[in-house]
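Derivation of every value follows stated rules applied to the coordinates shown; laboratory data play no part. Note that the coordinates shown come from a computational prediction; the quantities given were computed from them, not determined experimentally. Cβ atoms are built from the backbone, for glycine too; each structure is taken alone.
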Structure I
């Protein structure tokens, strides 16, 4: 974002907030209460949680206007770069006794004209069966259920993981205070987080939800969109369970990612 656009947005934000304060007659005590919540949310380790809950989905909606690719979704506060680069056959890092039903996530990454994109990188992360994220919640091994893998020469991929549950966002801190004041619940529907990358295409941040799941219509982050809802299909367990290690229910979801080309960095002129 350039300096001029930053200036225009900040000045408009200032005018909007001042008009809001005049409209509601905000007192100094009320102003200080609001600023204390914002400061306390950072001190409490919630980082961007408060803003992600109320504002992030609107930002992604604005970015999706006239988009030629798959729509973007919110990133949320639990992303970490440089997760482990996996080797095929792809399995997200997990404990040997990882709780939760087995999930095979399959799909294709392609360009807007349908050309498969080989060697596209998929950066995936999710909650465990108790709704906890590695590297953030205590008691979960580092990089658990986080990893990067690549599409094959046909743009296809398959990774094994677990079916994540709906979960409550942190509710005992400042964000929880705001939500309790509004009378809202703290749940997010079950979902998978993804970032899809290719050198010639724009990075895509996605979040996939399961059709029929709880809280799809009342997500605390208001982030569920129809194009991000996938079918969770029960499958028979593979016959070779000694290889797969499967003795649980097995499910499958599929998604077709379309990436948007990067703008041309230069134009070649005929001579």
Structure II
């Protein structure tokens, strides 16, 4: 089974890019973030023509998550349990593979930085911490299912100095603050495995490059997209890699897909 997470940065603006990538890679399941559209305007028809069923938690102009699948999917959670959230950031589905029921969630974790004109406003950061606490609690309940679980998406967390091109530039950034790193690390202590680091302990694994400053050409990137696997899923992990090609194409998202291959 091939699964991927991909922050598309507006699914309608990138539908040609997304469709081309789906044809080339043919993943079985794709976790999308920042679709930036309400469900009624989601490109269901175009994706269905490519063989994909879609589940969507949309939001006008901002945020939004979706799951694409070649097989039938059942929506289990539309929104993260345990937190009141008006933003569309979490969608959990159930699907079958190899005679086993899997859970997969598309996650768009809050950024946490203040508005540009209000540097002392910490409300977005407090929201991020509360969201991560709710994610931890729900992730713990998922482990009790004792089945393969994939938590994938844009986590907006730089976990270590090796996950960003310039650690010093992010020391005060909400993506790299100690509390944030500790809360993501807590997921690993809980029993989830960082798929990329399991197989690539030394590579940078960047999944995001800013549009400005020739960041892509200089490889000034960061690793903020993750596939976190429960033990039954991690036991099936065969490959995990970053597909940089979509970021190098025309009119790209500022993120690129992270792909895993799993035994069913």
Structure III
């Protein structure tokens, strides 16, 4: 299982220190945003449970940063809390417009940083996921994987979509992740570079949280195969997507007893 992570956009040590202490207390790994890193690519890799944004930050355009995160399908579900001076109503309003899920004053956040993290972070579903991961693979999922392995990437999308819409537990993330990888392959076949790259990024947010084996599916190998395909795609770029080696479309392995 991945460690819990908290992303912070802040260049003020006085604000950073209590946030860092609260994150450590709650078992979160704190990661600082950097001006040189693309926000979406960084967050796709990190997959934080919460993002805190200092609305007084000087080294990054926080408005553009938040907007980019919230308009990208690979990162838009990550909760973002902006914090700033309570008297600066205009800035707090802009933060909401940019896409912050919540906006609080500096004083309110610093009065109970740990409480704010608990309140706004994505719920921890690791225990429920571990329980579901030990269950057998549903027949509908098995059928979808067979479609995937035959190269029927659009058909597997339809089957997996039916399945994850029925499932309410966290294992639905596996069905969504496999679905997205398959549709990324489909977009490569259609020579849609931008669409394929976005789908790989969206798949990663689901696959990264899963155990290496989930309901008998070799998730670890699937993650590696998808990352290898994405790396090959990015190396070619949109102009050379027709040269993509289709042998990189690897089948999904089952490792059931």
Self-check item: Origin of the derived value 13.1 (mean projected area of the Cα convex hull in nm²; candidates I, II, III)
Solution: II
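As an exercise: FRET efficiency 1/(1 + (r/R0)^6) of positions 27 and 99 (r between Cβ atoms, R0 = 25 Å, to 0.05), calculated from one structure in I, II, III, equals 0.40. Which structure is it?
Of the structures listed, the value fits III.
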